[in-house]
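The data blocks that follow each hold one structure.
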Structure 1
Amino acid sequence: MSTSTIPNDEACLRILEQEGCKPSVIQHVCNVQMIAVAMAERSGAEIELVRAGALLHDVGRARTQGIMHVPEGVRIARERHLPENLVMLIQRHVAAGLTSAEAVALGLPPGDYVPRSLEEKIVCHADNLVKGSEGIQTLADAMAEMVRRGHRVTAERMQAMHAELSQACGTDIDDLVREVKSRPRVKGPCAGHTSRPDVRL
């Protein structure tokens, strides 16, 4: 088991840049971090893990933009000797989780792609609520998009995850997103990468 420490924001952004992630990917992960940290603060999740996971969940997009960005991200994280809980967060962030059969059907390597920990669920769901670098969407919008793409089961899982996290946070996640949007401008390492995307609520 890895004994390395969880990288801070500056280190995570440096990894993304060193690996060659496009500015749009960095903007996306910084926006995901805004939502994920708000959920972590309300739910008592491990903040540093959520911060790093939100920033690094798409590091594999430096190599490919398809579903294979997941194993690529895992490979990069392991090459960099990142902690195993962070590696697992990268592996389990896609959609609202994938069963072993779904993963194999998509061509992914055998593995567990279902978010298990609170931190994994937070980053996974925050990712679903940030549409690329375009903006933050509601659960209803995210589910509708999944259904349009033919992924009704994923949409249902997303709804269940939203309900679970809303309970853990003590407020509906859509309301939490509105609260994040009303805060002053983002500060810190991500300040130059966030666009304050429109919240379609």
Structure 2
Amino acid sequence: MEPPHLAPFPDVSLIDEKRILRGTMLAWRGTLAEADRRAAADGLLAMFQREQPFETPAVVSGFWPIKEEIDIRPLMIELFNQGCQLALPVVQGKGQRLLFRAWRPGDPLEVGVFGTLQPSPKREVVEPEALLVPLLACDEDGWRLGYGGGFYDRTLADLRAKGRTIAVGVGFGAQLIPEIPHGPQDQRLDWLLTDQRACAFV
């Protein structure tokens, strides 16, 4: 699995820096072979079992993988087997934080905003103690590059204002890169978990 080629940023705005990097990382992720993806899902589960970035059981938000994201479903099944209450995020609307609805493996899902899959509105709303956060890239200081909607940044800011919340970015090993451009609204991760390594940020 070759890492992406990252060209130096030209003298552009923060928004443009993120846009350029986002395009690079999306293009790289789209080149991964199916065998590499399956191996990465297994490696992610093994790395979690070895490093345990948070204690279980806990209320844990995962996500249903889209856009060629790493498949965290084996990890979510493992968390369920460890007694965790699982949840999946629901986009409420532009400029709002995420909502989390309870989910169990095998539950039916509905199509949400941006093609995401989410639990039925009949399922109860929960507040996670730990979040598995999708990403396009992460750097060694814990700054995360997402898709640009700011949903996780707003959500983490709100949750952290209420108490301790652990944010664990999950992705492929090559998504750890030297530097992520970031601004005052961005929220740092507490951990990065990939198929190749686990990093705790302080």
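Coordinate-derived values only; no laboratory data. Note that the coordinates shown come from a computational prediction; the quantities given were computed from them, not determined experimentally. Cβ atoms are built from the backbone, for glycine too; each structure is taken alone.
For which of the structures 1, 2 does the calculation of mean count of other Cβ atoms within 10 Å over residues 110-117 return 12.9? Walk me through the numbers on the way to the answer.
Values: 1: 16.5; 2: 12.9.
Derived from the structure labelled 2.
Given a value of 2.0 for distance in nm of label points 7 Å out along Cα→Cβ at positions 14 and 94, calculated from one of 1, 2, which structure does it belong to? Mind dumping the intermediate values first?
On the way: 1: 3.0; 2: 2.0.
Of the options listed, only 2 reproduces it.
helix-only ellipticity at 222 nm (-39500 (n - 2.57) for each DSSP H run of 4 or more, over all residues; to 500) was computed and gave -18000; which structure, 1, 2, did it come from? Working shown, then result.
Working: 1: -18000; 2: -8500.
Attributed to the structure labelled 1.
Ranked by percent of Cα pairs over 23 Å apart, which of 1, 2 sits at the highest value?
Numbers: 1: 38; 2: 42.
Largest calculated value belongs to 2.
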